[in-house]
Structure I
Amino acid sequence: MIALWKHFIERLPQDYTLNRPIETEELQKAEELLGVSFPDELVSLLKTTDGINDTFGDHLIWPAYRMIEENLDMRSTDCFKPFDCLLFIAGAGNGDLFAYSIFNGSIRKNDIYVWNHIDDSRIWVASSLKPFMKGWIDGTITI
């Protein structure tokens, strides 16, 4: 699966850089701190590269440390509906965030949603991580 991710990332239409693969202990710590097992597709991506960096110094997909920071920060805010039902994995650059849905303590589908920071809506945007990344980059996913 790791080779498939590298091949997929290399074929993206813009320049992205990979990080070192996540260590098993780091992955377990992230899942423990966030109280959810990550979906297989995210685990395999993180084992390929702990986040994907874009050319602007930000991330297409956050590294695990940032997933921890952002999710814990969002879960501690009381300005919106609770966020313990979402696992945020990336930002849109405007305050909106992309996430998996957590249902009864687990991520059961690979669907990706966008949380809107203005109206607190949560809208489906992609069926899994690869279509999300491709669609976000090529502009077929807009917010």
Structure II
Amino acid sequence: MEMLAEYGYIDTAWDLVTRETYPSWGFMMQHEATTVWERFELKKDPGMNSHCHPMYGAVGKWLYSHIAGIVPVSPGFREVLIRPYFPERLSSAQATVVTCRGDVSVRWHKSYGQLRLQVTIPNGMSARIEAGAVRETVGGGTHRLLL
């Protein structure tokens, strides 16, 4: 997912994450999975080793690091990079990462051809925002941008 997004294929990555046919995470959700299975197949016999397996769990990290765009840059979250990706079929996203310095929150929403981004950074922390044509560094507070 990461490489697809970073090389310009965010829509392909989003389609892979959200499709509901086999093999996919959506297929697991369609079959009432509450954890990530070891295998994509729906098996309830001894052929299924584990219904709680972290191997495919990196999709959760990807949602925070690429869809919300929250990426730690320095130890202890002194600095964070906010670089969200905006899949065509996703109209909004929001995420919060709890850090030792406070909560980092990102919310974005597409509406009427506009993209609004809101970033909240705790005091004592800085953030580099890279979204659309915006490239700026901000300190603590809530920052609203129209992209």
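Every read-out reported here was derived from the displayed coordinates using simple, explicitly stated rules and does not represent laboratory data. The structure presented is a predicted model; accordingly, all values stated were derived computationally and were not measured. Cβ atoms are built from the backbone, for glycine too; each structure is taken alone.
In this comparison of I, II, the computed figure 11, 46, 36, 7, 0 for P(r) over Cα pairs in 10 Å bins from 0, in percent is attributed to I. Calculating mean count of other Cβ atoms within 10 Å over residues 103-110 for structures I, II picks out II as the one with the greatest value. I have -10500 for helix-only ellipticity at 222 nm (-39500 (n - 2.57) for each DSSP H run of 4 or more, over all residues; to 500), calculated from one of the structures I, II. Which structure is it? It must be structure I, since only it matches. When relative contact order in percent (Cα under 8 Å, 6 or more apart) is calculated for each of structures I, II, structure I comes out greatest.
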